[in-house]
1. Work out the source of -11000 here, i.e. which of I, II, III gives that when helix-only ellipticity at 222 nm (-39500 (n - 2.57) for each DSSP H run of 4 or more, over all residues; to 500) is computed.
2. Which one of I, II, III has relative contact order in percent (Cα under 8 Å, 6 or more apart), as calculated from the coordinates, equal to 24?
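What follows draws every value from the coordinates through simple rules; no lab data is involved. What you see is a predicted model, and the numbers here were worked out from it, not measured in a lab.
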Structure I
Amino acid sequence: MNYEIRKATLEDLDETADLFNQYRIFYRQQPDFEKGRLFLKDRFLNSESDIFLAVVAGKPVGFVQLYKLFHYIKLQKQWLLSDLFVHPDFRGKNLSIALINRSKQWCEETGACGLMLETEKTNDIGNSLYPRCGFQYDALHNYYYWWK
């Protein structure tokens with residue numbers, strides 16, 4: 001299968017928002033294309049994330065979204081691999097691996113020390129994919145969050 005991985009732009013907003021909506025549904029969120037579209041539009045307009053698309057026959061079928069963080073031990077920039085999704089019709093074709101590899105390349109291009117991510121313990125696909133892509137599991141840390 002021929003595909004390309006390319007950086008998304010504001011011109012890709014609607015197609016990216018459709019994939020983002022499907023991604024959120026995968027994580028048991030209510031569909032809300034318009035709210036997701038506005039969320040992504042803000043990320044584009046404020047340069048708050050970088051999104052790469054997997055494109056097959058001119059149509060985006062997957063994406064990865066990266067947010068800039070800073071690593072307190074390495075004292076360098078790193079990227080949070082926040083969102084990774086491939087449309088179900090295109091899974092099993094190594095597009096997730098290609099998106100991860102493009103994210104690693106982005107680290108090189110931007111002088112970042114690496115990538116970090118978290119996923120649900122129930123995400124069997126992700127939990128088998130990430131170690132295959134060279135990610136190390138950090139069993140020492142608990143993750144907490146606070147929401148207002």
Structure II
Amino acid sequence: MPSIRFRLNGAPTEIDADPDHSLLDILRGRLGLSGPHFGCGSGECGACRVMIGDHAVTACDAPLWSVADKDVTTLEGLGTAEHPHPLQRAFIAEQALQCGYCVAGVLISAAALLRRNKRPSEAEVRGALDRNLCRCGSHNRMVRAILHAADEMAAA
């Protein structure tokens with residue numbers, strides 16, 4: 001098996017695995033992360049989103065080889081219970097967490113947007129979340145939370 005090296009949540013990571021395995025399978029099955037969720041398995045729902053560099057991608061249809069020598073960020077890499085990311089604080093404050101299944105992917109999509117655009121408009125936030133399927137009805141609260149986090153991050 002070839003060895004693939006990448007940085008996972010800031011830490012150097014090396015894994016011997018079939019380079020065509022899905023990144024999601026590696027993250028959950030081999031590395032024990034629970035942030036990215038399996039949803040549709042075809043890149044349509046966004047529950048498995050991770051950041052590669054500054055872009056949110058679906059891990060279920062990203063092959064392991066695609067992250068070689070790159071930075072991968074999962075929900076676990078955004079913040080901690082002691083030091084939550086501004087997005088995590090804003091989601092709690094706005095009560096934007098319903099069932100929680102899509103939230104990891106939504107937070108990753110939002111974090112990627114805020115890395116590239118410090119002051120997104122509401123339309124830009126909605127556009128960034130367009131490929132994240134949420135059936136709980138908390139989408140408007142999520143948008144408000146992202147805009148509040150953007151304000152906090154821009155003021156810092």
Structure III
Amino acid sequence: MNALSVAAVATGVGAAAVGGVYAAFSAMVVPALRRLEPAAATAAMQEINVRAERGPFIVLFVGSALAAVALGALALRPGSDDPVEVRHVVAAGLVLGSVAITVVGNVPLNDRLAAQGASYWVEYVGTWTHLNTVRALLALGAVGVLVR
């Protein structure tokens with residue numbers, strides 16, 4: 001297996017894992033949190049955010065981002081004997097788009113929730129869930145592009 005193939009597999013597996021987590025949040029976790037009082041929902045989401053930043057999820061998140069960078073770089077490297085496959089470039093872009101939404105959208109919302117608490121919950125949850133659903137679709141779309 002060459003480096004391009006390894007990067008494609010790593011990107012696909014990472015994107016599937018991360019995208020699955022995001023999809024589960026939009027489909028199950030957030031709807032359940034919405035049924036709670038804002039203070040309880042906020043406390044639960046804040047704990048989830050702490051765990052996400054310090055646990056195995058961050059390894060998946062960073063690992064899939066690094067794999068996508070490698071995939072894009074390898075797919076486009078000059079002088080390669082491998083033919084440029086558009087699907088590799090597209091998949092890398094989709095994963096990195098998902099990462100970008102996380103960094104510029106979801107994380108700042110999480111930080112604001114941590115700072116403002118339950119008074120921010122109602123405003124937070126709708127925007128956060130929308131962004132989360134988009135990043136799930138991007139990550140899972142990358143998997144779809146890579147599968148053949």
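1. I
2. Details: I: 19; II: 24; III: 41.
Only one of I, II, III returns 24 for relative contact order in percent (Cα under 8 Å, 6 or more apart), namely II.
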